[in-house]
Structure P
């Protein structure tokens, strides 16, 4: 059973992620911009408006960063198959599933290198010292340090 505080927190989180989804889809704002604007809007949004945004968007399960959107009832679905890129095994294909940051430079880098939700990558090599990961994305090799690989979640391609 959820406490009143947890229900309230999940409701605010739901509104935040719905606003991010709406702003991304309708105004084509960047991943950083949608986060900043949603921070403001989440506290001003009624349940009625949140429900209308959700319906308008087609009841999305995840926001543009790949984060799950809680249901109106407070249920938060997570995908246990998502792993940190830093833990991905070399020699396998993955799909970018989540970008867990609010940093503008991180999102600019990701956009410039086509590291977006749904992108396919191949993990070439895991360097343990220093902690870096070499990936191949769209026929380009990129080496990412652990600051990046610990906030990028991937899903194995079956």
Structure Q
């Protein structure tokens, strides 16, 4: 049954990761110039001389897409709750890696000589924290379903 509560939580994980792909995650200020980092690239740095100094952020889109794929795969594994729990735990690991990657890359950019300002984290930077909570809630509801089925089989 796809109409379970954990399916809604997992769909919300997918939606938040998809929205995060289009929003700026970290905003940097160099004097009057503002540039930002989203999941795929740095925007607004074309006019700046620090383009060659910026780190490659290719792990972020890979982690985000794996997380989105795992959340959708977990929705459709509703018949096998053990696999669904395992997929969600793996998604949690990728989620923590995505969160660490966002803060690591923003810290690397803020330590550059030409930037040397503290980054401003946008709302999308905190979406992985919300998705962690959603994955935990989904796991809790999967365990409730599993316990309910075990209890009903015991009564037979």
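Tell me which of P, Q gives 17.1 when you compute mean count of other Cβ atoms within 10 Å over residues 91-98. Working through the options, I get structure P.
Structures P, Q were compared on percent of Cα pairs over 27 Å apart, and the highest value belongs to Q.
Match the computed value 2.4 of distance in nm of label points 7 Å out along Cα→Cβ at positions 11 and 27 to one of the structures P, Q, and report its label.
The correct label is P.
Computing FRET efficiency 1/(1 + (r/R0)^6) of positions 59 and 107 (r between Cβ atoms, R0 = 30 Å, to 0.05) for each of P, Q, which one ends up highest? For this comparison of FRET efficiency 1/(1 + (r/R0)^6) of positions 59 and 107 (r between Cβ atoms, R0 = 30 Å, to 0.05), the top structure is Q.
Rank structures P, Q by distance in nm of label points 7 Å out along Cα→Cβ at positions 19 and 123 and report only the one at the top, that is, the highest. Each step should come with its number before you reach the end.
Numbers: P: 3.5; Q: 0.7.
Of structures P, Q, the maximum of distance in nm of label points 7 Å out along Cα→Cβ at positions 19 and 123 occurs in P.
Thinking only about relative contact order in percent (Cα under 8 Å, 6 or more apart), which of P, Q has the largest value?
Q
Matching task: -0.45, -0.54, -0.94, -1.06 is the computed value of log10 I(q)/I(0) by the Debye sum over Cα atoms at q = 0.14, 0.16, 0.26, 0.30 Å⁻¹, for residues 83-130 alone. Pick the structure from P, Q. Of the structures listed, the value fits Q.
Comparing FRET efficiency 1/(1 + (r/R0)^6) of positions 35 and 67 (r between Cβ atoms, R0 = 25 Å, to 0.05) across structures P, Q, which is largest?
By FRET efficiency 1/(1 + (r/R0)^6) of positions 35 and 67 (r between Cβ atoms, R0 = 25 Å, to 0.05), the leading structure of P, Q is P.
Given a value of -11500 for helix-only ellipticity at 222 nm (-39500 (n - 2.57) for each DSSP H run of 4 or more, over all residues; to 500), calculated from one of P, Q, which structure does it belong to? Among P, Q, the structure yielding -11500 for helix-only ellipticity at 222 nm (-39500 (n - 2.57) for each DSSP H run of 4 or more, over all residues; to 500) is P.
Since every read-out is calculated from the coordinates, none of them should be taken as a lab result. These numbers were taken from a predicted model, which means no experiment stands behind them. Cβ atoms are built from the backbone, for glycine too; each structure is taken alone.
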